[in-house]
Structure P
Amino acid sequence: MANPLKQISPTFDALNRHLKVLPATGGASEELVRPDQEEIDDALINRSINRVTEFAESPTPNIDRIYRSTPPLFRAENHLFRFFIDGSFRTYFLGTGVEVGRSFPIMLAQIGAAVIHRNDHGALSVIHNERQLLLLLPGQGNGVSDTVWHQLERIERPGYFRIVNYELPDPLSEDKKDARDKAGGKVRAEMHELEAKLINRTDGQRDKDKWLILDGATKFDRFIQAPYLIGVAKAFSKQPEFRFGGIKDKRDVTSILAGLPHYHRTVAFSAYDGRVAFWYVRLREQRQVDYPLMGVVKVELPTPDKKPVDAELLDLISRALVAERSVCPYGLDKRWHCCIYPIHMAEQVIKNSFFSNEVIMGAIKWQQSQGGFHE
């Protein structure tokens, strides 16, 4: 059986002709992501939110009463969430490229995103699922020369295969010093852009009774301003400070969430000059988890009009969200304590659509002996 990635071979043939490549052992090795990467990404994306001083709900809350009860609101009573979207990726180190004295890592990545729809009876179905294969190289004079880059771009490629310059800045890679870390950040950035693309495909299907849950933040390079959408982060930055009622009244995320009761939310806080409202919801009792911050999710709601959100709407969203935690992939994911089951299923759809490591490695053919540089 022919390798399904045979169409990408001409690109690697061109790399062989124009670069000296020191292959990774076995031709390619998969990069493993640390478990706290989502928290790191949230801190990078929301790095400007260091001090929170404004509420984002109406009526304006009292700083001494920042918790609101949100008992679960199940589908039989109000089936609020109908669409769920998640993205996933796999990254591979292929080898080190050398051109005219410059050396740099060559990376390959699979990214994907899927949208799950849940019908009136609770059955899940995949309505959008897209996968892309990315070849990541440094450009802009820091790696591949403009001459070689242009030759790579002229090669005919399948639509799912793209060449990406990981030197181009984005929130997840621009501060990275190590080239492999920079490429890894670029992969996650490209995945988020794909998620945003699929969200747009649900426009016209969402309304006040049919909301979408995005796994993660609602801001990246730009704001996702789609209506009837929330972002839910299972891991989030602990950096923000909350200051209300005076300089001495300073609280951090840990102190706020340690006292958050089961089936409650915090009040909503304002970020990005009022363009995002965010708050925290406890899905599980503290006695069910190992430490106080487990079982808590961060929720983001785009507010492009910069107006405070009605507290009753925030209660409704939070109550429906609490009900979503009833089924969880315990034992299949370390984040089981704050998983939303349809989000978990979207992630499985993506991962199951990826090419296997054997297929990837079988498609990468470097020359066994390269005598020098090719001009």
Structure Q
Amino acid sequence: MDFQHYFKSRRGEMIHLLKDLVHLESPTSDKKAVNECSSFALKEFKKIGAKVNRFPQDEIGHLYLIEYPAKKTEQPEEQILLLTHIDTVWSVGKIKQMPFYVSGDKIFGPGVLDMKAGLAMAIFSLKTMHDLNIKPHKKIAVFINSAEETQSEASEKLIKKLARRSTYVLCLEPSLPGGALKTERKGRLVVRLECKGKAAHAGTPEQGINAIDELLAHLLQLNRLKKKQITMNIGLIGGGEKANIVADQAWTVLDFRFWKNSQKEKILSTLRQLQPVQSGARVRSSVESLTPPMEKTRASTNLLVKARKIASPLHIELEAGKTGGGSDGSIASSLGIPTLDGLGPAGEGIHSKNEHLLLSSFIQRTALLTEMLCQL
């Protein structure tokens, strides 16, 4: 079956579905909006008889797992897990300033690339298999995360559980510009650092302990961690009460990025060893979130070899690349499960007003995904 030709003939349907998903704006923090967008996607999966599993959530949008059956065999059932997410970084109403539109080979809109397109790919791949009566060798499981952009403990636990059941994990995040897969990703460690001091009049500062001074001293110390392989961003900072009062409290939120788990351990070890530099001051660090790095593994390298063989007849070259951003694919890969990330379409402008994907890549990647689901 020539899936590239097949999806080219259904280009209009694919654009229309993608438009509907983008217009259903779904910022992570808006649970109602996220659930409404998920409900729309679920209706599409239900049309082909896929089983929908709902995991209710109190703080974030509900999590969902869609299951599409494999052909019946006497062998134990294996599973391919597709990772998608429904949430975006864009607030409701952004569509008015960033309208969905097609210009030549580009499709623009908030969340169109990251990653409504990946979800649309999963829908169309399974719909095509259903319409053409193609039964995959392995059960297809599609996970819809409602809080990928901010991370959540519930989704991370579920991804780990599902990944351990899976033979392969395919993450439908967008590719790198040009179409390369994301075979290496930086890990992310978000840390809150708090310092406590003692308030006093600014005219007699020796009677107090300045928490801001304490915080600055620790930031200078942590800044020494910054190297080519480790970055630190001071994302938020605050403290004190008034200019004429010695600050008795100060805080900051730091975003560390790193390529290897050994580098993560170095950061954590440094944080654990922080000691007050002023007598009577206190310092405390706490981890707010942690995304593991996606390091190269033999399992994922072997899966890449298989994917390249499938892609070759489609005249698709799958290059291996790296990126600083994290994804749910990193979670699966960290467990040693064969994982490929960046199987979504190529484009540019993620998290920016120029966010767009390439229509030709959207069609091509959907064809590739369908081939992989049929052959793996």
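Read-outs throughout are calculated quantities, based only on the coordinates presented, and are distinct from any laboratory measurement. The structure displayed is predicted, hence computed values, not measured ones. Cβ atoms are built from the backbone, for glycine too; each structure is taken alone.
Sorting P, Q by distance in nm of label points 7 Å out along Cα→Cβ at positions 103 and 151 from high to low puts Q first, with the largest value.
Quick check on the output: 4.8 is mean projected area of the Cα convex hull in nm², for residues 119-166 alone, derived from one of P, Q. Which one produced it? Only structure P yields this read-out. Comparison across structures P, Q (criterion: FRET efficiency 1/(1 + (r/R0)^6) of positions 319 and 351 (r between Cβ atoms, R0 = 25 Å, to 0.05)) gives the highest value for Q.
When distance in nm of label points 7 Å out along Cα→Cβ at positions 87 and 223 is computed for each of P, Q, which one produces 1.9? Don't jump to the answer; show the numbers that get you there.
Working: P: 1.9; Q: 3.3.
Label of the source structure: P.
If semi-axes √(5λ) of the Cα gyration tensor in Å, for residues 63-110 alone is computed to be 51, 19, 7, which of P, Q is the source? Going label by label, the one that fits is P.
If we compute relative contact order in percent (Cα under 8 Å, 6 or more apart) for structures P, Q, which one ends up with the highest value? When relative contact order in percent (Cα under 8 Å, 6 or more apart) is computed for each of P, Q, structure P gives the biggest number. Please state which of the structures P, Q yields -7000 when helix-only ellipticity at 222 nm (-39500 (n - 2.57) for each DSSP H run of 4 or more, over all residues; to 500) is computed from it. Computed on structure P.
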